[in-house]
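Please find the structures below.
Values in this text are rule-based calculations from the coordinates and carry no lab data. All values reported here derive from a predicted model rather than from experimental measurement. Cβ atoms are built from the backbone, for glycine too; each structure is taken alone.
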Structure 1
Amino acid sequence: MSATVFDIAKKATVSIATVSRVLNNTQNVSHERKQRVLAAMEELDFQPNRWARGMAKGQKNQQTGQVAMMLINIPDRIAHTAYTMQYIHGVQQEIAATGRKCLFVTWNDQTDGDTIPQVLLDGEIDGVVFKGYPYTEIGKQWLSRYPRIILNPPAAPPDCDSAMVDYEEGAHDSVAYLASLGHRRIAFVGLPSFRTKLLGYRRAVEELGLDVDEGLIHTRNISLEDTSQELDLNWAIENLWSLSKPPTAILSNDYFCGAIYKALAKRGLKVPDDVSVIGYDNEASHCEALIPKLTSVDIEAVELGRLAAKQLLDRIQKPQERYRKISIRGRIVERGSVRKL
């Protein structure tokens, strides 16, 4: 088996990042370290991979028939959600349909430091669909070598294609749906990071002439990393029911809706008899487990994964074209948590 950059790093007693800098002929490596790396390469008969040789010669379209699906710095809580698995399924489905292989990779450069995934070092892939983003500069540099598309970032980046859930339009559709059933006082509960959803909520309230009341909007920074503690949204429900006219419906995301159900029950309120509740993300196992079952906006994660993979394949063939932003607004899946007034 031929030597890898990991072997070189171990032999030269340097980091993977240092080997990378020597391979890239960058200036920020000391002469002594560079000589150690070069000596290790010679001793181990290191041969640059096929992709790297092609890049060095200025060759294009030396395709390997493989792409990577990467989760980068994604917390376990998000990595194990149904919609993340659906993203992955959609990507794999589209890639497999073209006869290519899809390699699944997780990468955390916050804890792994300068460790770069082997698939990026070896160069035996044609491109990357990724969710999340590297923190280290060396990680960003290695990722930027490949045609790539990012899945559902907070905002479309300027340096690659993106495939995004249109949360603003989805929230707008949710409010319009509730309004069509006679609801005029619709509350919004969530995190401050739900900015695009809140934009859609506000726009729909204004366009449809619904009750404008800042007291109906409740956001608060809540740590979601410690899953051992139950999410407490009693504060939001207490505030909403302290209003002279409480809401007839609440919009939030699926995870929050479970806690909203409990907080409502604590006040003796029933869903949907006393108040309707609509979620976002449509994590089916979660929505179906609630009583009553939760109406929610499906973000069409499988389809988004497919569209991302399709765009990546286009990018591989046409690397010089302008970067594209693909978006999908989702659809409302009706269950039992919303009633007509």
Structure 2
Amino acid sequence: MNAEPARADRGDVELLERLAAARQELMAQVSRRIVGQHEVLEGVLTAIVSGGHGLLVGVPGLAKTLMVSTIAEALDLRFSRIQFTPDLMPSDITGTEIIEEDPGSGKREFRFVHGPVFANVVLADEINRTPPKTQAALLQAMQEHEVTAAGETYHLPEPFFVLATQNPIEQEGTYPLPEAQLDRFMLELRVQYPNRDDEERIVETTTGDEDRAVTAVLTGADLIQIQRLVRRIPAPKPVVRAAVALARMTRPVEELSPGFIKEYVDWGAGPRAPQFMVLGAKARAALDGRPMADLDDVRAIALPVLRHRVVVNFAAEAAGRTAQDVCEELISTASWLE
């Protein structure tokens, strides 16, 4: 296991060094507009270099939209924002066919007009405000990076990411995401209120006249190369075993699951959870310029991977326990992650 980094390709080593430097510059550029929220920014960046999607949960006014658009600008990616509303239709996302007439011949033919999903970074704003039929329009795009309309399949531009937002306090007129769609999000990131110092800086910077331009640090082609690099980073057997063990321990039917899991959980995380934990661990290592993932990376990425995949039961609700509480307790009691 110790010999793996020594066998790393020289080109990969140079790319790792470049990525670590670009990460610092990227955070600096984003910080020109976004004050604080470093943990969320790191999570979004981890999802992006992993090729995964992210779900941002937070109350209104915490700059979730500005955060995503700024990151897209700093990565020189095409950004598209879709405001999800109850009357939004699937074709409003994917696109639609129109009849077009040739001025010369007068011949009419159908032409597919691309919808806003044809972008590199798609912000699905308040994704739970639209009915399941429209939510489902994103499923194929998120999984296969394709859109099918009128029997034709269209490939989405690469790289492609969906970053969705949800408001946790206003549930009237919302449609909770089905588990199948939640499972397609690599990470659920909680956007918290800023601390006092950060909030004062936010007020100062947003009430002035200064133009806070952002300079692109990487390009789409760079990101595709980085995603391939992340896949090539070794994951030692203990890292894979830890990720699989954590995911399996969230399932109450497993013999080795702790008592509180059997008591409070109806359904645990599926196989995508350990896949994303290992991929996220590799991404964290790459962003740090390290040639190998370790158990600390698994511990750091486990909570945002697991918390939206665990379904608690009525006993948990009666006891005031949430999926986040249960996952935090599971991770804290996993002494073999030390």
Structure 3
Amino acid sequence: MEFSLFVHMERTNDKQTHAELYEEFIALCQMADAGGLRAIWTGEHHGMNFTIAPNPFLNLADLARCTKQARLGTGTVIAPFWHPIKLAGEAAMTDIITGGRLEIGLARGAYSYEYERLMPGMDAWQAGQRLRETVPTLRKLWVGDYAHDGEFYKFPSTTSSPQPLQHNGPPLWIAARDPNSHEFAVENGCNVQVTPLWHGDQEIESLMKRFNDAKESKGQGKSPKIMLLHHGYVASDNDDAHAAAQTLSEFYNYFGAWFLNKRPVSKGLIKQLTPEEIAGNEMYSPEVMMKNMAIGTAPQVIDRLKTYEDMGYDEYSLWIDSGMSFEQKKASLSRFIDNVMPAFG
């Protein structure tokens, strides 16, 4: 099993400037690159200080100058927010800038907060249909002289300008949960990224089964990979692990608040949750975090990750967005590189 880093700028208050957060983002990515992680993933979100990532291609182009070997991936582009021609061209330009290190993850998006602002009236179903129409167009546009007449997009014969550096274009990944999404990804020659969030091993096993079923039914002649995107924390001791679980509990409470889209937002910051609100939400309790994520000392994290490897996952992406301090993130990532990764030859 290979390893990667999933990272954004993030904040729930205005104590740090965006420039300071970006410096920390770069430093974590450089640690991952120097430490031998296969890839660095960063995504796309809008109007939310909880996840600051308006254009992943811009970040990856900058990372190409700050790193040496790690693959650089969008985790993920929200496909409905992009016209296929624009997406194909910007991706190809980024592939050239990164020296052919680009990988492209695509998703339908998750937050109605963003749908309301960028695509008013669009729901999750239509977003998924737009994703499904967009994905097959990308490789055709990179080949060139491709005309499209679909439900959402229509354009005459067009060639992506520029064209990507990698032969056949950058690898494509699809964020998938339901069986149809797994089948769509595999049938279209894409890899799969799954995100079980705070759910535990039963969900992780279920997602793997959906992928295997899709390979059996749609994967003839194809060799797709599957990546598990999940929170983890490599602790110095048990007390440190329990403190991390508490912070991740707070992170998921804010995630849930953004997802429900019912709480006031000002200057990109959602109204602060009270300690009572956080403590009262058992779904995101510290105990749930400890039970369902790779949180613990290095030997404990290794044991958890070995179960994922045994299930068949090709890649574990350490989701480092957590509400923790930069120092905590650095310490966990350092222990991950030095004490966890060597157990996976």
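Which of the displayed structures (1, 2, 3) returns the greatest value of distance in nm of label points 7 Å out along Cα→Cβ at positions 149 and 165 on calculation?
On the way: 1: 1.8; 2: 2.5; 3: 3.8.
Looking at the calculated values, the largest one is 3.
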Exercise for review: Match the computed value 1.09 of Rg/Rh (Cα atoms, Kirkwood Rh) to one of the structures 1, 2, 3, and report its label.
Suggested key: 1
